[in-house]
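Q: Below you'll find a set of structures to go through.
Throughout, read-outs are computed from the coordinates displayed, never taken from laboratory work. The shown structure was predicted, so the numbers you read here are calculated from the model rather than taken from an experiment. Cβ atoms are built from the backbone, for glycine too; each structure is taken alone.
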Structure I
Amino acid sequence: MPAKVIDGNEVSALIRKEIGGRVEQMRRHGIVPGLAVIVIGNNAASAVYVRNKIRACEDVGIRSFRFDFGESASPEDVLSVIEELNNRQDVHGILVQLPLPPKFSIGSILRTISADKDVDGFHLYNVGGLVVGDTVFPPCTPYGVVKLLEHENITIEGKNVVVVGASNIVGKPIALMLMQRDATVCICHAKTRDLAQFTILADILVVAAGKPNLILPQMVKTGAVVIDVGINRLANGKLVGDVDFNGVKEKASYITPVPGGVGPMTVTMLLENTISSAERAIKQKSSV
């Protein structure tokens, strides 16, 4: 029996509807959640991602503030704006769109963003918080993966999870988040020998390696849950994930498509983190 295809667009729409209700409730009390987006340089893909994020904010009622810097901008100017945004009460989340031009230090930029407004979940405090289970904001893509599993009522506790890809943005954070939910987690990466001997053991297989058709049917256990985080553009312009979707869906119990799987959830969890930040700020203000 073919796998159930997990519709990320559908799950995302349900979460955004709930977020919209929370925003409306805050607006009735005179509070408008705000997200500041900082764009540095002229990366074409980044421009598309930023437009999508700003449009998503508008859809749920979150106010967005956009700050554009050219390639010649100095790091000091960008850091100065971030410091200003850290202190603005109408800004509850700060997002610096990656990648950055070569002269900018990603570490320096991310360290400057207040951990209380780091809605991307990249600040060292939030990354470290994943280890001890006390992060303020979980990184958006791994958070989206967890939400998809929860929506489908897929049991995580006690399951063997294999994560293919050890990036700081997806692989490592999702491994930590699933460990917190009592899964047994193995992380594979580019130097892993005989990848199939690991993936075949997975009850839940999360793939975020950035290599099309990396995971073939013979590498997947019958009945496994397969979450494809990869997004690759082929020579013909088609977008595909890291998994042989048509082959693996005949063997898995659940599978996410590309596009339309994890992708929509990433932006939605950015909205979730932003509204959560605004709610937290109100609670802190009322307790003073």
Structure II
Amino acid sequence: MSIEEKADSAITSYRDLLIKKDIRVTEVIRKDYNFEFMAERQKEKVKVQVYFGKKGVKTIFQGDEKSEFFKSIGNLILDEPSLELKDQTIGEPEEYIGSDECGKGDFFGPLVVAAVYLNKETKKILAESGVRDSKDLSDYQIKILAHKIKDAVGDNFQIVRINPVKYNELYEKFSNLNKILSWAHSKAIGNLLDNIDCRTVITDKFSKKDLDIVSHSKHSSVEFIQETKAEKYTAVAAASILARDSFIRWFEEGERKNLNLPKGSSLETEKFAKVLLKKIGEEKLSEIAKIHFKTFKKISS
């Protein structure tokens, strides 16, 4: 099946799906580089476009991104298996944005996402500085390298730190960790793209679905790539270090308040959390912990 045929098949399946959901849709129109149709509800309209080209098939939505109708169309289509991402293996681009996260498996502490833009010069500087996957580094090494990264890239990085209170609010809204991750990655990447003309974004793969930002029409010229073990790319490794550094700093802030919390979600963490819950109560615990974790269900039962 050609790329154009895949796009045609995708747009047809999206239209059929919306019809089954009793959403009014127009006929599919073929243009030079995409297929498209309009979804309508009263005065609200969302244009669904599927582009085809050398980089493959890409789905875009156009409309009022803040409206419930826009969000419902996006959620319906993005939940479809046909939009699952394939692992991609590429050579490291000369300039690109890389993003990664830290804290998603830790009961205590924040979820942090960082994004870093590198060009040929800054990529070389960071590679020579020893930037690599944060999981291979000690906390001391993380601090040193985080400082070097910030010195090298200047303002070309973004950190989104979701502290536990905000994290718990978002989880109540999304009821899904991957949706929170997609929101945070999209926010960090989007903030960079607002100020940098960059055509490639590489994210360490955490889901089979596209990031939220991929559907934004203003980024239709950007190639978004999700790849497993993407820390082999310098910008993704740098992002993982900045995210880890912010995560560590949150725990250090707690230590200054005489709150020495464990990292991870091990049995030791569970035992610690159970004692702490009895001491400070559920409301206070929700200010420092991710309460959707199984750990919380175990200690509160």
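Q: One of I, II was used to compute distance in nm of label points 7 Å out along Cα→Cβ at positions 17 and 201, and the result was 2.0. Which label is that?
A: Values: I: 4.2; II: 2.0.
Derived from the structure labelled II.
Q: Here is a follow-up. Comparing Cα Rg over 2.2 N^0.38 Å across I, II, which is largest?
A: Details: I: 1.02; II: 1.10.
Largest calculated value belongs to II.
Q: Next question, about the same structure. Ranked on distance in nm of label points 7 Å out along Cα→Cβ at positions 153 and 185, which label among I, II comes first with the largest value? Numbers along the way, then the final one.
A: Numbers: I: 2.6; II: 1.5.
Top value of distance in nm of label points 7 Å out along Cα→Cβ at positions 153 and 185 goes to structure I.
Q: A value of 1.1 was computed for distance in nm of label points 7 Å out along Cα→Cβ at positions 57 and 97; which of I, II is the source structure?
A: Working: I: 1.1; II: 2.6.
Derived from the structure labelled I.
Q: Have a look at I, II and say which one yields 0.20 for FRET efficiency 1/(1 + (r/R0)^6) of positions 113 and 193 (r between Cβ atoms, R0 = 30 Å, to 0.05), as calculated.
A: Only one of I, II returns 0.20 for FRET efficiency 1/(1 + (r/R0)^6) of positions 113 and 193 (r between Cβ atoms, R0 = 30 Å, to 0.05), namely I.
Q: Now for a separate question. Going by distance in nm of label points 7 Å out along Cα→Cβ at positions 41 and 65, which of structures I, II comes out largest?
A: On the way: I: 2.5; II: 1.9.
Once distance in nm of label points 7 Å out along Cα→Cβ at positions 41 and 65 is worked out for each structure, I has the highest.
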